[in-house]
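The next part holds the structures, each set out as structure tokens.
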Structure P
Amino acid sequence: MNKQALETIAQAMVADGKGILAADESTGTIKKRFDTINVDSTEDSRRDYREMLFRTTEAMQENISGVILFDETLRQKAADGTPLSQVIADTGALPGIKVDAGAKDLAGHAGEMVTEGLDGLRERLSEYHGLGAKFAKWRAVINISDDLPSAACLAANTHALARYAALCQEAEIVPIVEPEVIMDGSHSVERCYEVTSAALTQLYAQLAEQDVHLEGTILKPNMVLSGTQHDAQAGVQQVAEMTIDCFKKCVPEAVPGIVFLSGGQSDEDATAHLDAMNKIGGLAWKLSFSYGRALQAAPLKTWLGETGNVTAAQAAFAHRARMNGLAAQGQWDAALEG
């Protein structure tokens, strides 16, 4: 393990005013996105859409530090024959790779999931490193209710995250660890705080057991939010304060950065919450973003698979990237959304 190299990459991933574009949708997931705009999901259409984002020079150079890719995308070439990973690198951003095999039902625990993909991961990481990947991502899915998650679910998922992280660092790839407490449900913001705290506490205990070098990792968590079906929705400032309080108690100061997932929030909500947290200030870690839908929804709806819409779609992407770049510095204002 080259600790200095890992730390250098991790610091670059949370550079001031920059965050991560999550463009790692599986073939099935991106088909669902394309279905909403009546575009056939083919290898070429997926390539064209992602190349459009990666060639948005202003956004990529100024506000995007890295891009999480799906296996297919890491291997693809742009229309002019340039590997997409090189297109990304040419903007100064880092190419990354999703390496988990997805969340599957957890045996014996109805309503709960465990993420698979550890078998053969060492060999895949070696190949991905050779293809130019500088960091990787593994997502754990933690469903929440009055009774969930179980101790078994938290143990299984955090142990897998820790083993994945150790393998990444062995391959000189920075691991993004993503324990996502799902926002779907009728739970209160207080219940989300409780479950998020439990997940993070177990995660860092497991990372310590696996001798993971925390300075060479990035955390990608959920925000502490009310469940989508809960009667009372916590406001922006309450979300910010409860999330920061939770993390101060559970996330070691050695972690260089926290890049939030949007988790189904609206574009502007995800930006407003991030901004409010950064306005609190005095934090041990950088707080930034690793958004998928909250960066891509606007350009996707603008693009519609039409070549003539590329410039407008790139402008939509650049706007959302800039808004989140400002939020990562506590400098966003809703008036800028006009």
Structure Q
Amino acid sequence: MQQHIVFMGAGAVGAYVGGHIARSGQEVTLIDPWPDHIEAIKADGIKLSGTQGEHTVKVNALHLHEVQHLHTRPIDIAFICTKSYDTEWATMMIAQYLAPNGYVVSLQNSINEEIIASVVGWGKVLGCIASTIGVDAFKAGHVVRTIQPGGPGYTVFRVGEVHGRVTPRAELLANLLSNVDSAKVTTDLWGERWSKLVLNAMGNGISACTGLSNREMYALEIPRRLAIRLAGEAIKVGQALGYELEKLNGRPAEKWVAAAAGDVDALAELEAVMIKSTKRMTEKGRPSTGQDIIKGRRTEIDFINGLVASKGEQAGVAAPTHAALTAVVKQVESGQLSPDPDNVTGL
């Protein structure tokens, strides 16, 4: 059965995922505040390139001021793909056009289900994690994927209900996302969410304040070891909050904590894993916060490393490296510092 699937926020992730789902024959509408982007999609379709080949997909596209046109075709599934700081208004805008059984899916960095539920209620909330998807909307109407697909070896999309049960709508959504890359239903949305946050916190802030790409960060010892320390702190905060964390880059959470604490063998093993992981990355790929700095946009640092630090304070588990990195990124964001690898030398 064809679904009407709307992506509120059609930047890198929204346009890439929406474009591939549209290729499968579903009715997809992309909505975004970037005027040139929407005009390009309306004129020529969304262009998808990179590690999954070249595709141009004709898809519906709307400017924000055109959202009222949705009243003629209620929404079955609404993906929120905006920056985390735009979650509330984006959900409010799209909620009134949901079909009676329609629901909202967070496909974002950070953990935003509670914000969405405050608008539509918990019964209309579904969570989804895109783990190491690696995409960049580098120009209007064109998104490139910079990391190799996960395929059968690594599950990219994890769909979960907030209550942890497997439901028909979660299975439907996982099936839809399998048109993009590997997907599964998880019974542990919150553990998966925090695990993704750990991965985001390892690279986003470092890239933002150093100007380094994914491959460059992991190729250099100082940022690589800083990423391991960030992982160790974030894992300890998540565990204090009661979350069961997934393996990170194929290694258990305890290994990252040990390496962060100075275990020489664990450190050597994880550094080798991180260096090997760069083989899945292109030369220019970088985390979204690093992209934001290049494009002169506000970053999500308060919702990534900043969130780890604030949640750690609430749980009584210090995350000083996350707090310090957040402060440096804000200095770069405000123009007080220029992106430079030296910005993380003393952290």
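Readers should treat all values here as calculations from the given coordinates under stated rules, not as data from a laboratory. Bear in mind that the values here come from a model prediction, so they are computed numbers and not experimental data. Cβ atoms are built from the backbone, for glycine too; each structure is taken alone.
Before moving on, here are some points about what is shown:
- Largest in Cα Rg over 2.2 N^0.38 Å, for residues 30-125 alone among the labelled structures P, Q is structure P.
- Each of P, Q could give mean count of other Cβ atoms within 10 Å over residues 198-205, but the derived value 19.9 comes from P.
- Of the structures P, Q, the one that 19 was derived from, the read-out being relative contact order in percent (Cα under 8 Å, 6 or more apart): P
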